[in-house]
Structure P
Amino acid sequence: MPLIIDNIQKHVQLTDEEKELFLSKTEIHHYKAKTILLNSGEVCKHSYFVNSGILRSFNINDNIVEHVLNFACEGWWMGDMYSLISQKPGNLFIEVIEDAEVVLLSKENQEQLYSEIPKLERFFRILTENSLVANQERIMDNLSLSAEVRYDKFLKRYAGLNHKIPQKQIASYIGVTPEFFSKMKAKLLRK
């Protein structure tokens, strides 16, 4: 059974016919590392589900500093939620970090599926709620926790990815400079 169906079945049960219909509305693409799937200023037209590989979402501020918002590995969803929902230009880039197989579900097909398979609306509501909770928790962590604790939470959330993701991207995700991150890691290794 495809990984995306397993992911859906964690929250809602689909019949064989519904699974077939859902899959017929998706596209599978293979991307090389460093491929940009979405540029800042574009309208996000797809939700991305990762079958294999790693994606990241980030933005670039006026000082040309990257701020990593999220990573997505096997079995995870990604998109620019603001742009996907509003269908207005977003401010996120989505990039392939490690060669990836990605399932694309267009906004148009997602809306059609809501009509044809109403329980999928519940599934995507659950995903959106989980995303909202995770983002709020991350904001609170960034406001109140030390960099060491934020790094520890990163290691737990993205278990096994710390050796696959460039260190400067991890530093950006936890909100520190690469230099500070390097010193912090050295200090943690000495403990």
Structure Q
Amino acid sequence: MTRILILGANGQLARNTIPFLLEREDVALTLYLRRAKRLTNPDPARVSIIEGDVLDRAALQAALQGQDVVYANLAGDMAAQARSIIAAMKSVGVRRLIFISSMGIYGEVPGERYQSVLDPYRDSAALIEASDLDYTILRPGWFTRDKAVNYQLSHRDEAFRGHDVSLNSLSDLIVKLALIPNMEIRQSLGVSKAR
């Protein structure tokens, strides 16, 4: 059984990804969010819901006990959240982190110059990249509701291709990253619709 802690479990991408993960019988989920009553438990036998803030280090460390993978889907003060996640994961001994960021944080989108709106994503990614965790940072394009699973990846030093990607594509990739050992470890991946 792979145990996955989802931080920011009420986010749009997290809510889309939960059913993808539950299709696998060898997965147990812990959904971590600030207001637990916003979610209904989709499978009480394999899913637990914890109300908590990522910045509450003690609560986060408690939620990390026994987990194999952390999937973080956050907004807000992302640098402070990244620091808290890194410290809590180190203290508990959990190594695998899948962290959602944004396209454009390295200036890798041809023809686009994103300004301070991306600073929280850029700052949190830099902290994670400087850690010794087994991270994968995902830098998706704009989310679409297209049902197709159709995506391409670009690495940190490559130009980003395209500007959009379906939620289903991202969910498919997150499941693979969570369950395939050593897949794209210590990588920052741009994710866009395959052309």
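Rule-based calculations on the coordinates, nothing more; no lab input. The model shown is predicted, which means the values in this text are computed figures rather than measured ones. Cβ atoms are built from the backbone, for glycine too; each structure is taken alone.
Summary table
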item: For helix-only ellipticity at 222 nm (-39500 (n - 2.57) for each DSSP H run of 4 or more, over all residues; to 500) computed as -9500, the structure of P, Q it came from; result: Q
item: Identity of the structure behind 0.35 (criterion: FRET efficiency 1/(1 + (r/R0)^6) of positions 92 and 172 (r between Cβ atoms, R0 = 25 Å, to 0.05), calculated), options P, Q; result: Q
item: Origin of the derived value 2.7 (distance in nm of label points 7 Å out along Cα→Cβ at positions 20 and 36; candidates P, Q); result: Q
item: Among P, Q, structure where distance in nm of label points 7 Å out along Cα→Cβ at positions 4 and 180 as derived comes to 3.9; result: P
item: Top of P, Q by distance in nm of label points 7 Å out along Cα→Cβ at positions 76 and 116, largest first; result: P
item: For 24 (relative contact order in percent (Cα under 8 Å, 6 or more apart), calculated) the corresponding structure among P, Q; result: P
item: Structures P, Q, by distance in nm of label points 7 Å out along Cα→Cβ at positions 60 and 140: label with the highest value; result: P
item: Comparison of P, Q by Rg/Rh (Cα atoms, Kirkwood Rh) - largest value held by; result: P
item: Answer label among P, Q for the case where Rg and Dmax of the Cα atoms in Å, for residues 52-155 alone, calculated from the coordinates, equals 15.6, 47; result: P
item: Among P, Q, which structure scores highest (criterion: mean count of other Cβ atoms within 10 Å over residues 28-35); result: Q
item: Highest-scoring label, criterion being distance in nm of label points 7 Å out along Cα→Cβ at positions 100 and 148, among P, Q; result: P
